[in-house]
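In structure tokens below, several structures.
Since every read-out is calculated from the coordinates, none of them should be taken as a lab result. The model shown is predicted, which means the values in this text are computed figures rather than measured ones. Cβ atoms are built from the backbone, for glycine too; each structure is taken alone.
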Structure I
Amino acid sequence: MDYNVIFKPYSEGKTINTVVEIPMGSSHKIEYDRRNKVMVLDRVEPRIFAKPTNYGFIPGTLDDDGDELDTLIITEEPLPTGVVVSAKVIGVMEFEDGGEMDHKVICVPSDDRNSGNAIQSLDDVNKRLIQQIEHHFTHYKDLKKPGTTDVQGFSDSVRAHEVIAECIERWSNDK
């Protein structure tokens with residue numbers, strides 16, 4: 001298997017490859033260790049802060065916070081840690097964490113015959129889920145560092161692709 005193809009960060013059009021770190025519903029804070037190329041359990045969060053969606057990253061990108069660009073992968077069931085997903089970008093959450101931008105690209109699997117193919121933009125996502133995502137990221141650090149996170153809003157796929165391109169350029173310049 002050609003891992004350069006699997007981990008190609010960005011392809012022409014509207015799809016990306018993203019790697020799942022944290023399954024939807026998990027309170028395990030799992031992070032990719034870029035240097036050692038392994039998934040690491042960083043900590044276990046209180047259950048109340050379980051992820052409302054699958055959480056991952058786009059390989060070959062670097063956001064303002066110094067980590068790979070994060071993704072929120074919407075599916076009806078949790079995806080296992082380490083799975084690579086070809087995903088359709090539908091938007092981005094503009095998010096500040098500790099004074100640094102920490103964008104969250106929102107996506108669905110490219111070929112989700114159960115429900116994802118009906119989702120073409122953020123307008124197609126259940127409004128309650130958008131509220132849960134916003135609430136989660138507004139409060140998930142409240143027990144440790146209250147007031148350090150700020151959801152600044154949600155933007156469309158055009159803005160999401162701009163963020164992805166910026167993060168690819170930052171990754172390329174960081175090497």
Structure II
Amino acid sequence: MDGGPWVLTVSDITPTFHGEVQLASWSESHNGGAKVVLWLSEPSDLDAFRALTLRKGNTAGQRFMVAMVEIGEDEQPVQSEPAPAAPKGGALSRLAAQLCATQPFHLFLRAHGLRCENERDAAECIRQTCGVSSRAELDHDQQGAHIFHEKIRKPFLAWQEAGGHR
């Protein structure tokens with residue numbers, strides 16, 4: 001699926017389905033991908049899909065282009081607020097990322113009783129220790145930055161100076 005930009009007008013195509021749906025659930029998993037489940041308004045609305053191929057194993061069913069607009073209780077479109085942009089990382093988050101990529105830092109974390117087998121584990125240790133959901137937050141969260149300096153960066157430097165990396 002290329003998700004490419006498509007510009008079609010209603011007169012160009014006959015839709016497979018058009019009607020009102022309600023969000024039932026959504027999920028995301030490492031093996032199932034991202035999924036949205038919708039409830040149809042009427043059981044007969046399912047007829048539009050009955051003859052189509054379902055996704056099974058590595059074989060996908062039919063692909064669809066979808067445009068959806070939320071409607072409110074007044075039956076009018078609801079204008080969604082754009083999601084706030086995630087904070088961009090700066091010098092501190094880059095330092096954290098550089099540390100996570102090094103074997104000495106992994107050894108330091110293990111020496112302090114933390115599970116660290118790879119860069120991903122090291123990043124998780126930093127996020128949990130500093131109380132942030134992303135290393136990029138270290139540049140914007142004073143408390144997280146303070147914890148990073150006091151509980152990670154300074155102890156790591158002291159550990160290295162004491163020969164802990166050998």
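Worth a mention:
- Identity of the structure behind 22.6 (criterion: mean count of other Cβ atoms within 10 Å over residues 100-107, calculated), options I, II: I
- Among I, II, which structure scores highest (criterion: mean count of other Cβ atoms within 10 Å over residues 28-35): I
- Structure from which 22 was derived, relative contact order in percent (Cα under 8 Å, 6 or more apart), options I, II: I
- In this comparison of I, II, the computed figure 42, 38, 28 for Cα extents along the principal axes in Å is attributed to I.
- Highest-scoring label, criterion being distance in nm of label points 7 Å out along Cα→Cβ at positions 36 and 52, among I, II: I
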